[in-house]
Structure 1
Amino acid sequence: MRSGKKGKYGLIDAQGKITLECEYDNLIRLKTGGFLILKEGKYGLASREGKLLILPKFDDMTDLDNGYVIASWKDKFGLMSNDGVSIIPMIYKELLYDTYNDLYLASEGEEWIEVPVP
């Protein structure tokens, strides 16, 4: 359950125990569970139980419908699972998910390539 305190957000469980301290500017529920957390303009990840998976350090994170998030840091893009495991390294200038064909397209410059996901 999301909880707010003095304009900050955290998580509490069904028994009222704080599982993620109320220190975040926003919590965004992921479509497949867990949360994107926002603090001082940076994004991170927390589990639905409130476990901090990745400290807020990314410039942006985009939730996908398939259990992954596209993350950017210092103008580089990569892919990680909702539990914080790196899937595609953050080396690409751009990274897109083609939902129709269920594939990832990446650019390191002018040319686009298909990036396999294990």
Structure 2
Amino acid sequence: MRTHARQQRFKKQEKLARLFGALSHPARLRIIEILAARKSCICGEIVELMPLSQSTVSQHLKELRDAGIIKGRIDGIRTCYCLDVRGLRKYKDALHAFFESLPTNLIDECCE
């Protein structure tokens, strides 16, 4: 019972930690920018736009997909990717709620 209560207590934080983990690499941020700029699914061109090997790009795409930031659709021998707008909206709302829950009377001069 105690473990279940602990899991419930950290559910919001785990969701945000998953987001921050997925965003913690510059290549993943660049992939998000590429997908956002295209405003459509991209099939295969991501590797050509990145200075990384195909296997490295694939690993970054997997991290973003597992976190719910992008979606992938198989098209023949390729997978087409686009931003997961619904997933991004959930993260945006969760991040906003997290910062709104913090006290607003923080001291600016602390630790200076």
Structure 3
Amino acid sequence: MDLAVQPTRGVGDIRFGEEFSAVAERLRPLGDLQVAAPAPGNSAFKATLALPDFEITVLVDNGTHVTAVEVWRFERDDADVHVTFGNLDLFRTPARELTARIEEMGHGSDSP
């Protein structure tokens, strides 16, 4: 599976601001989509799709629209999963190299 991280737009075919119901329709055929109930008095919730090689968590802060996407690293290095930003493989590129390359692209870094 290939997922491209697109800041301000989304991850893969999940778009920030998109209705969660549409995202859920696309994710459910891939596996067991677990939707956590919102806390009392709060409309925010998260949904997690746990696949054999990695997890995707979709966060919905206002009860209806996607506000964030988290992709959890796979455990096996030979997993057929590629999470990319530009031409960088985010989970296989060593951290220092990744940070330097992202900064070269003109993006800031929170790393010391």
With mean projected area of the Cα convex hull in nm² computed per structure, which member of 1, 2, 3 shows the largest figure? 2
The value 0 for helix-only ellipticity at 222 nm (-39500 (n - 2.57) for each DSSP H run of 4 or more, over all residues; to 500) was derived from one model only; which of 1, 2, 3 is it? 1
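None of the figures in this text is laboratory data; all of them are computed from the coordinates on show. What you see is a predicted model; the values in this text were computed from it and never measured.
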